[in-house]
Structure formats: C-alpha cells, structure tokens
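Structures given as structure tokens follow.
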Structure 1
C-alpha cells in the first residue's frame, strides 16, 4: 500500500491509536479526515494537529454514517482509504450486569456493526479509485478472548471474520483489505497498566504500534499482528486450552470482587 498522497477517512481518530495513526499518516503527505462522537476530543485533536480534518460522527448510528458519506464524498471526492478504528472495550460481569439489553450490546453497534456498515456505504466510492484500501482495526483478542471483556472480544473476533470474507469478495477489485490486530497498547481504552489483569502482559507503546502498522501496510502485509498479538494467534493454534486458561484467570479476580 502506498503511504503518501492518499485521502484517508479514519473513524475513532480523536485519541489513542486512531489519533496516533492519523497524525503519522498526515505527516507522510496524506489528506486525513478523522471522526468521533465527542466534539471536545475532536477539537483537542485539531488543536494538536491543525492539518487534520475533523467531523463529528457516531459509527453506531446509521443516520450519522449516511450523513458522513454525503459530506465526505462531496468535499473529498478523491477518498481512497477507509480505516475502521472506532471501538470501545468494557469489563462486564454477566452475573451482575443490571443495565438494559441495549446497553449490554452497545459494543456490537460500535465495534462490529459500525465497520460493516461503513464498508458497505463507502465501498462504491473506494471502488472508483485507481488504488484503494480498507483497513479494519481488530485486536489480538480476536484470536483468543479475554473473558472479562466478553462482548468486546466477540466483536473483534467477528470483525476478523468479516475482514477475511471481505478480502475474498474484493479480490478482483482494486480495493485492498488489511487488518491491524493490536496487542495490549498503552491507551485510555486499555485502562490502568498496573492492573492485576495485565500482570505478565507486555504493553506496547502507541508509537511502536503505529510504526509496526505502517511498516506492515507498506509491505502489503494483509494481516498485521504486532507484538503479543502474534503470540496470541500462535498459542491459540498450538495450545488453545492453555492460553484460554491463562486469560481466564482474570475472571477469578472479577468474581472475587
């Protein structure tokens, strides 16, 4: 994938991995549009990197996606890269969850339904370009779940599966389909890196993750698994019961609370 001269739309770009990716891509000579639900965070990102274009939009809302498509394709007709990065991760005790059913599945709306709908809406636009790409940001937990985050892990496994199918269906088009599966990364989504649940986990810096991701994209590596994400995939193939047992230890601490 060519990493300069693109027009890129990146969801969830106001903080964390999304903002770091957007910043790095902008510095390489790309036009970068970021979206997010929180206008205050978008404004802060714009102050930090004035060259970014910001649009408030929620991938969990179909109306927002439709409005985003109309605005972006009118103002940025050369759009050729879509990066589906928006995501949330929650610790959920299914024994105690007392929220609504809608709240319980809200991660599905953002992490899985959102990217699927974004792809469907923007694919005709991408397919018109001479060179285009879709980049879905999943997780190392797409390959083996961390049971204290049951819905999050299910969405990332679903996004990984969807990406495989999408890549197969687009193989005769000019649209390349990539997946970035980050390991535990030092962002606010991860939470407190000193948490007992992260004992023994090698937390990757955002800068290292972005560097590995861009190197993978430049080499046309379709599935990019930096750091321990690659180890999780390998362990889930050679010793699935063992690695799942290790990650399940977090449940014991949750149930003890």
Structure 2
C-alpha cells in the first residue's frame, strides 16, 4: 500500500511525544491536581494520562507495517466495512491521521486542561479509551487472534480506565453519575466514529465530508460532555482536592 510520507511518520511523532509526556507526568508535578496524594489517585493527573496512552495505542495501530509486521489497521477497517483492500478501498488515507490527530493531539489535551473547570469534560476521553479497549479485547477473543492495537488496548486502556473510575468515584470525591456520564460521552464518540464509516458507505457524504466528520469527532467527547453538564448542578462538576 503506497502512502504519502506523512501517513507513515505521524505515529512515530506521537510515540516521541508520548515518551516525553510520560516522563513529565511521572517526574514532575506539572499535571497534578493534588500533589499531596499519589498520582494514581489524582483524577486530574489521570485525565492527562489518557493523552500519551492513546499516542502509544496509535503507534501500535499504525506503525506495524512500517517496521515490517503484516498488520494494517487501514486494510482491516476496509475489510470490516465490506470494501476491497487498498488501492481500491475508497476511504481516503488522510482520514486516519485526521481523526486520530484531532482526537488525541488536540481534543484530549483540551479536555484534560478543562478538568479544572469541569470534571465531566476532563474525564470524557477515558470513556473513549475504555470503549476502545473493550472492542479490541472482545474482537481478539472472538477471533482467537491478535488485532492491530490489541496490546495497548487490553493491557493499558481497560485496567487504567477501571483505575480512573476507582480513583474518581469509588475512592475519590466525585459523583458516580458524573463519572459514568463522562465515560458514556467517550463511549458514544467511539460509536459515532464507526458510524461515520457506515454513513460514508451509504453515500451520505463523500471524501471531503468524511474528513470534516473526522475533525469534528476529535472534539465530540467535549461537545457531548458539555451538553450533559447542563443536567448536573455546577458544584458536582467542580474539581475538589483529593484527600
């Protein structure tokens, strides 16, 4: 599958960013909301952790052909939707970096930044990670085989998503309903992302429309969480110190 150079390079940019950001997360207090407690019990720090974790996942999903392994998520998606393999598959290759960069290079850091104003928005991308982890894991169990992105989804997304729920709602100061709705916003975004393929296949929009849809999906957890926030009392959404 012949691609533009950027389609090959962007996951490596992401993994470089992940290494740097994880070092900052673990070695400094830059992203901490409550320095008096463990990072792993600090919901604000955990909100930021979602960002480099997904960059690792993107690297696993999109770099394997480059390093010589015969696993292509683009080909897998085309097959699942019922399209022929590339170059005949009509999904523009630009879709994959657009949706992933919009989601995790822009949307997720913005959501984590907004944690200090709205906890529901701040945790919304964890719902996306949790849904992604469950989909990859269930697919691997059903097929009895590896699927592209499985290791990071199953061994990072699923357990750490459960940790965030524990740190935020079970042992933490936030309402279970707030955290549950935050996760629902991320999970619904995952559904809408795959729904975009169906709309494209049905001819609802073409290549340009699909790319616009991808860019909007990048901020959909924030949009959904902002709408959902209107149904909660403001004091339930404000961050509070973790004891």
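Key figures for this structure:
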item: Structure from which 3.1 was derived, distance in nm of label points 7 Å out along Cα→Cβ at positions 35 and 91, options 1, 2; result: 1
item: Computed 0.80 for FRET efficiency 1/(1 + (r/R0)^6) of positions 75 and 155 (r between Cβ atoms, R0 = 30 Å, to 0.05) - originating structure among 1, 2; result: 2
item: Read-out mean count of other Cβ atoms within 10 Å over residues 115-122, computed value 22.8, structure in 1, 2; result: 2
item: Read-out helix-only ellipticity at 222 nm (-39500 (n - 2.57) for each DSSP H run of 4 or more, over all residues; to 500), computed value -19000, structure in 1, 2; result: 2
item: Winner on Cα Rg over 2.2 N^0.38 Å, for residues 187-234 alone once structures 1, 2 are ranked, highest first; result: 2
item: For Cα extents along the principal axes in Å, for residues 139-210 alone computed as 47, 27, 18, the structure of 1, 2 it came from; result: 1
item: If relative contact order in percent (Cα under 8 Å, 6 or more apart) is computed and equals 25, the structure in 1, 2; result: 2
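Where a number appears in this text, it was derived from the coordinates with a stated rule and is not lab data. Since we're looking at a predicted model, the values are computed, not measured. Cβ atoms are built from the backbone, for glycine too; each structure is taken alone.
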